[in-house]
Structure 1
Amino acid sequence: MRKKLPARRSDCPISCALDFIGDKWTLLVLRDLIIPRKRYFRELAANEGIASNILTSRLKLLEASGMVTRRHDPEHGRQVIYEPTAKALDLLPVMLELVRWGATHNSKTGAPPGMVKRIAEDRDALVTDLRAAVTRRA
C-alpha cells in the first residue's frame, strides 16, 4: 500500500516544505540516512527513541515522496536498505544550517564542534563531501 502524500496547506514554499519535513521525525530520519549514513531500519530506530510504527510511517512517506529509495540488501536478502535520493540530499544545506543554528543557540547539543566550525567556515564544501559520501555508498 502506497503512503498518501500530505495535503498542501498553501502555495507558500515554506509551507509546502513543512508539509513534507515539518513533523517531529521526518527530518531526523533524513539526518540519520545522510550524515551518519545509516541504512537499515534497526539503525534508524536505535536513535532518538522513535517508535517502530512512526518510523515505518515516515519511511513510507519519504519513499512515496521520492526522497528515499528502498531495496533489498544483496548480502542479506531479507533486510531492506534505505537510501536518500538526490531530492533528499538537496536538503543538506538546510539541515546543516539547522545544526549550526541549534549549536549556536543551545550549548548542550550533541553537534560535533568540528562539524559546526566547518559549517560556519565552508558549508558548501561540507555539502559536497556529504553528497559524495552518500553517493559512494549507494
Structure 2
Amino acid sequence: MSVAYNKFYCAAANILGGTDILKTDTLKIYLTNAAPAQSNTVYNTPAEITAQNGYAQYGGTCAFTSCNQSSGTAILILASPSTWTATGGSFGPFRYCVLFDYSSTNKDLIGWWDYGSAVTCNTGDTFAITLDGTNGVLQLA
C-alpha cells in the first residue's frame, strides 16, 4: 500500500520561524479517523482516537535521526515509532497518522499520512508506521 505524506500549512512557518525546533523537541505520531485539513494547526484537530487496549494517548514518539542537506533541500529523517499491539480488545478505527511537535506549547502539527481506508486493530493485531529513512518525513527546499 502506498501511503503519501501531506504537510500542514503551519509546519513550514513554525519551523522557519523558530517556534518548532525539530532536532531537540519531542515528535510524536497519533492516530485519527477524522480527515485532516492542511489548515489544521494544533494537536487533536483532527481528534485522536480513544486511548485503549494497547494504544496510548499521544501515540508514539519518533526520535530525531538526522537532518541532511542536498542541493539546497533539507531532509528531516526520524526513527519510526514503536508498534502498537491490541491487547484485551481492539483499538480504532483510524485512517490517518498525524505527526506533531509534542514539545511545542500548542503541540503544533507537522504532517500526516492517509492509509486510504479505516483500520481497526483487533486483539493480537499489530500496527506499525515505517518512516522513510532515505527521503525523510519532511523536505524543505
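What to note about this one:
- Origin of the value 13.3, 44, where Rg and Dmax of the Cα atoms in Å, for residues 9-80 alone was derived from one of 1, 2: 1
- At a computed 2.2 (distance in nm of label points 7 Å out along Cα→Cβ at positions 97 and 121), which of 1, 2: 1
- When distance in nm of label points 7 Å out along Cα→Cβ at positions 41 and 65 is computed for each of 1, 2, the largest belongs to: 2
- Entry that produces 127 once volume of the Cα convex hull per residue in Å³ is calculated, selected from 1, 2: 1
- Structure responsible for 0.95, with FRET efficiency 1/(1 + (r/R0)^6) of positions 57 and 129 (r between Cβ atoms, R0 = 30 Å, to 0.05) calculated and labels 1, 2 on offer: 2
- When helix-only ellipticity at 222 nm (-39500 (n - 2.57) for each DSSP H run of 4 or more, over all residues; to 500) is computed across structures 1, 2, the figure -17500 traces back to 1.
- Source structure of the calculated read-out (relative contact order in percent (Cα under 8 Å, 6 or more apart), 20) within 1, 2: 1.
Each value in this text was obtained by applying a stated rule to the coordinates, not by laboratory testing. Every value quoted in this text rests on a predicted model; they were computed, and no experiment measured them. Cβ atoms are built from the backbone, for glycine too; each structure is taken alone.
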